[in-house]
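Q: Some structures to go through are shown next.
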Structure I
Amino acid sequence: MTQIAIIGGHGKVALHLAKILTGTGHTVTSFIRNPDHAADVTASGATPLLADVETLAAEELADKLTGFDALVWSAGAGGGGAERTYAVDRDAAIRSMDAAHQSGVKRYVMVSYKGSRADHGASSEDPMFAYYEAKAAADDYLRAKDLAWTILGPSSLNLDSATGKIEVGADVPAGETSRENVALVVAAVLENPATVGRFIEFNDGETPIESAIAV
């Protein structure tokens, strides 16, 4: 049994993930900032933990992460403007990596997006510019951190039911993937040490997830 923390625990991916992980015997704690979301988290099988990672210092977050084996970052500002996007998707994410290192959490899985990179090519006038910048900075910081990390790059998310099948690769044209499939991919990489140190970009496809993420 593994102790797994999910930051951004009330998101749709996170709720699917908590159900998957608890259903396979893991113990899951989902970090949320709104107490009204606790019932949904409990229904997923996870234990809700009230913590606003946007305001917590790395040392404070490290205290809350003590004893966990793995951390999944599935939080995001959700289009709350550039300032909040940088505060959550970059700054809070980076503090969570520092906190994981300080508290002895070894495994870190980042839910990013397909195509995340510093040279994303978007204009500063693009409404998504702050998001692209924030995610690239956080992903690059994670790559340099002494953690057993995996970065996941799903394509545009939809609400379709999971198929359990994807296509992986930077050269695969961007498409869509279901949030439930993303949760299945997170669960699969947590079980597969060969995914450590990889950026896995994917869409829904025809290859079973376990085979698709294999090296």
Structure II
Amino acid sequence: MARRFFCKKRISKKKILITAGPTYEAIDPVRFIGNYSTGKMGFAIAEEAAQCGAEVILIAGPVQLKTVHPNITRIDVKSAHEMYETAIKHFPTCDGAILSAAVADFTPVTKYNIKIKEKQSLTIELKPNPDIAQELGKIKQKNQILAGFALETNDEFAHAQGKLERKNFDFIVLNSLADKGAGFGYDTNKVTIIKRNGETIPFGLKPKKEVAADIITAMKNCFAKK
């Protein structure tokens, strides 16, 4: 109860945008390029932020999860471009954003209107998707907090630190696919929060609900310094 009251003091009445889940990049009406994200981490963050008194805008990729708290407004999207347009629209009215979605970096140049029939081989040309984090970082105002995720397989801290600086994040949440029980599909996660000043806060493996509380606490502390 005491933790919840303390949490509400710092984030109550804030409007937070959260992205969650994968994006699907259509090849034809029945096939797509995607990834293994389930959205569990992002949805846990959304529920924690709402419990702490925030108004939450949750932009969700195609997942099977449901929201619970009435303070969450959910907007469902499929593609990276749809997520980009929705985030760009809503971020300027928000106090902060946590970008936990696993957004596809590329999308097919050609999207077929009819199902592709069986072939010996198929070459798919890809083009880059809009970089949601980078664009939000460009338009971020001094009073806004922006946080993102880095899911890495090697040189984790170097890649995360570079991403934090390039995207103009206030902090970044690093996790590694090399850690057992962390990453896509699990109900647990093991993360390290890296702040703008270089401070790192490592956490052990724990349920994603508890990881969400750690992330919201990090955002709360950022607001306290504004």
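Every number in this text was worked out from the coordinates using simple rules, so none of it is lab data. Quantities reported herein were computed from a predicted structural model and do not represent experimental measurements. Cβ atoms are built from the backbone, for glycine too; each structure is taken alone.
Q: Comparing structures I, II by mean count of other Cβ atoms within 10 Å over residues 24-31, which one has the largest value? Present the calculation step by step, with values, prior to reporting the outcome.
A: Numbers: I: 20.0; II: 16.2.
Between I, II, the highest calculated value is found for I.
Q: From I, II, which structure was FRET efficiency 1/(1 + (r/R0)^6) of positions 128 and 200 (r between Cβ atoms, R0 = 25 Å, to 0.05) = 0.70 calculated on?
A: Details: I: 0.70; II: 0.25.
For FRET efficiency 1/(1 + (r/R0)^6) of positions 128 and 200 (r between Cβ atoms, R0 = 25 Å, to 0.05), the value 0.70 is produced by structure I.
Q: Now for a different question. Distance in nm of label points 7 Å out along Cα→Cβ at positions 104 and 120 was computed and gave 3.6; which structure, I, II, did it come from?
A: I
Q: Here distance in nm of label points 7 Å out along Cα→Cβ at positions 96 and 160 has been calculated and equals 1.7, so which of I, II was it run on?
A: Details: I: 2.6; II: 1.7.
Answer by label: II.
Q: To which of I, II does the computed value 21.2 (mean count of other Cβ atoms within 10 Å over residues 88-95) belong?
A: Answer by label: I.
Q: On to the next question. Taking distance in nm of label points 7 Å out along Cα→Cβ at positions 72 and 176 for each of I, II, which is largest? List each step's numbers first, then the result.
A: Numbers: I: 2.2; II: 3.0.
Comparing I, II by distance in nm of label points 7 Å out along Cα→Cβ at positions 72 and 176, the maximum is at II.
Q: Among I, II, considering only Cα Rg over 2.2 N^0.38 Å, which has the greatest calculated value?
A: On the way: I: 0.94; II: 1.03.
That would be structure II.
Q: To which of I, II does the computed value 13.2, 39 (Rg and Dmax of the Cα atoms in Å, for residues 16-111 alone) belong?
A: Working: I: 13.2, 39; II: 13.4, 44.
Derived from the structure labelled I.
Q: Where does the value 2.0 come from, among I, II, when distance in nm of label points 7 Å out along Cα→Cβ at positions 32 and 152 is the thing being computed? Each step should come with its number before you reach the end.
A: Numbers: I: 2.0; II: 2.9.
Only one of I, II returns 2.0 for distance in nm of label points 7 Å out along Cα→Cβ at positions 32 and 152, namely I.
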